[in-house]
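The next part holds the structures, each set out as structure tokens.
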Structure P
């Protein structure tokens, strides 16, 4: 079990309802299992599965960036270059970066700032 999985499992016991950071829209972590997590997004609660392999690769991606990384969030199969959304689109073609930012923040994996939403690894942890 990697550090991202450990942090998420320690923080959340599904089902858990969270809210997006900017617009305060509710979403849910419905599943945490051996394959990863499932988020239910939007009014229709569309399920999006994120594998542990994807989630565990986020710290390396953020470490490879020089500063705060924009979350992005294009409703497209390709993300805006240089954003967390673009990175995640390599794993899942759904716009999930802004929702996942909340999960990662609450699990103590990232710090976030708003206007526009940006992420960086939590300085208190060694990745």
Structure Q
């Protein structure tokens, strides 16, 4: 958990905080394919996790990632302050999906930030 520069990684700080505060429930908003929860598990976190991923194709991958973990629950919907449906921009790279349109800088800097299609969530 030490990065190439010899400094503690972000994962190191997160798991340290989880242990310090005795966290036993993690809400993973925008769970994508489960990278964050997998990292927590590799670092020793054994508590419950609820991951929320609204994009259907990405949710299928998240569901597969969580299959063997009885304390990892996945939910196929978006989180927000209102109840309803909304169109999400699904980008070439699943980790850039957003309700917002990518701006010009983002599209130039991150080629996979371009919207591939939209989906109602």
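Every read-out reported here was derived from the displayed coordinates using simple, explicitly stated rules and does not represent laboratory data. Quick caveat: nothing in here was measured; it's all calculated off a predicted structure. Cβ atoms are built from the backbone, for glycine too; each structure is taken alone.
Quick check: 2, 11, 23, 27, 23, 12, 2, 0 is what I get for P(r) over Cα pairs in 5 Å bins from 0, in percent, calculated from one of P, Q. Which structure matches?
P
Which of the displayed structures (P, Q) returns the greatest value of distance in nm of label points 7 Å out along Cα→Cβ at positions 51 and 107 on calculation?
If we compare distance in nm of label points 7 Å out along Cα→Cβ at positions 51 and 107 over P, Q, the biggest value is for Q.
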